[in-house]
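Read the figures in this text as sums done on the coordinates, not as results from a lab. Only a predicted model underlies this, so the values are computations on that prediction, with no experimental measurement involved. Cβ atoms are built from the backbone, for glycine too; each structure is taken alone.
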Structure 1
Amino acid sequence: MRQHITVTEYDPRWPQKFQAESRLIRGILADNCIAVYHIGSTAVPGLAAKPVIDMLAVVKNLAQADGVAEEFSQTGYEYLGEFGIAGRRYLRKGGEERTHQIHIFQADDWHNIGRHLAFRDYMRTHEKEREEYAKLKIELAQRFPYDIDGYCDGKERFVREMERAALSQFDGTWDQLYIAARNVQRDRKLSPTMEAGCVSAALLTKQGAVYVGVCIDTACSLGMCAERNAIANMVTNGESQIAKLVTVMPDGTAGMPCGACREFMMQLDQEAPEIEILCDYAGKKVVKLKELIPAWWM
């Protein structure tokens, strides 16, 4: 039986369906999972779509993802390998009446990660293009109700044009920093009195370089926060001016630098008060260092 192509009005339950499935994906990928994003048309409020939850999973290592293919199969997914896109692992669930799709990419594949996020964000913020896309998909679904190739070919040109426009406007810096920090975040038992890695950080310098660090915790007061570890990495490599900073807590949420790290950064550079710090990754909420350390003593 061929896949039946239907396009429906936006369903406000789609984000909840994504959240439920993302928990399943994170459970299977475990520590290899950096992030799971809702992408595609069901991630765009107000956009008519095929009722298929599209998800982008970013992992530290693709080979490790291949190692849990059977676990995905046990939950109803077909694990189809690259399926036409180099560096991807493609999975689908629901047979001919598909319900879910997963696109897995390794953390260093920003080209594919970025273009998916850029297209989603562009559709969310451009009403005219969103309406055009909905109209096109509805027309194609009526013309090709059992021809997925015809349906996809019919929207290919529009999607590519929108992707180019989206990428020209997309600033994925916070996403890149978050992924860079999460990519080095893992527990490390160094000795009976020292462990590291449960908190990570990534910073962007004013020259455009990215440096990462993890926390080092000791049985006394000799430890180091992830932020200062990343800063030490930056200074070692000859830079000293921070533009943006992301700290990632053990649960994957963005965290705030402690008082000592705030003071450390303030003394690092005369322009340090303007450093942007991510305090909410999902909402991309940002504060400046000067807001976290007002009435500084110098």
Structure 2
Amino acid sequence: MSFFLKRLSANAALADETLEKLMPSDAEGFDSVLRESMRYSVLSGGKRLRAHLVMEFCALCGGKTEACLPYAAGIEMMHAFSLIHDDLPCMDNDTLRRGMPTNHVKYGESTALLAGDALSLYALETLANNTYCNDTQNLQAVRLLSAYAGCFGMCGGQQIDLQSEHKQIAKDELETLVNKKTGALFAAACELGCIAAGNDAKKRETARLFGLTTGLAFQIADDLLDLHASAEKLGKTPGKDAESGKSTFVSLLGETEAEAYASSLCKQAKELLDVFGDSDAKESLCAYCDFIITRDH
């Protein structure tokens, strides 16, 4: 296993352990089904890339791992919320996620909707209650994730996505869509790591740009995988974007040019890290840039 994959695996294990501890239990009670539904989506695996970025940027800025773990868990909760809602019949109407039935298929649309809502709020509560960071850091973290997940970030990007179906939108409009819908949470993850380490505004801005740049490359790679990978590899239904008439970088630029654009973005992202000193975290983040465009699922 490569240096990067070992580090990603270790960080994913830490994220899973933290989430298991922090997620509400599915004990008896009238709301037990809701808590079970929340846990189902959050604890269903995944690469934990957003949590990984929180931890790596915290390490890059000289912070301690335990300080950033609640932030890493919180962003994975927010990501799970977005996936639950994205899969609903009123959105992408998907039945498979991470190789398992989507939340609304297993628990019904109403419970899935509530689980997503509850997770988005519990994510912010988790950030606010981080006992390893001070109140100022936690306030910054809550403000940041609220902004990136809300109408000016992820939710806003989803709305643009819905309105762009069966239309061919321009490249700059597509970049805006992706920066909001996909890139916002990646940028938030990178900045949250800096906040946990108590780092300065300049390095936070670099982290933000790294998240947006790699988020864009990540989405292009996803567009390419959606064309060629199987449901078994993807863990979700392939070909949904084409079926829904969505604009993608592949439909806009063609496969070859889209691949070249993703590669150039990853090169830019690596160059952004030049402001940081050499470290295992920096090496890992550079390898992450390569992983984005070479992964097969």
Quick check on the output: -22500 is helix-only ellipticity at 222 nm (-39500 (n - 2.57) for each DSSP H run of 4 or more, over all residues; to 500), derived from one of 1, 2. Which one produced it? 2
Quick one: mean count of other Cβ atoms within 10 Å over residues 24-31 came out at 10.8 when computed from one of 1, 2, so which one is it? 2
Ranking 1, 2 by FRET efficiency 1/(1 + (r/R0)^6) of positions 72 and 112 (r between Cβ atoms, R0 = 25 Å, to 0.05), the structure that comes out highest: 1
Who wins on mean projected area of the Cα convex hull in nm² among 1, 2, i.e. which is largest? 1
Work out which structure the value 12 belongs to, where relative contact order in percent (Cα under 8 Å, 6 or more apart) was derived from one of 1, 2. 1
Structure (1, 2) behind the derived value 2.8 of distance in nm of label points 7 Å out along Cα→Cβ at positions 16 and 224: 2
Where does the value 0.96 come from, among 1, 2, when Rg/Rh (Cα atoms, Kirkwood Rh), for residues 32-183 alone is the thing being computed? 1
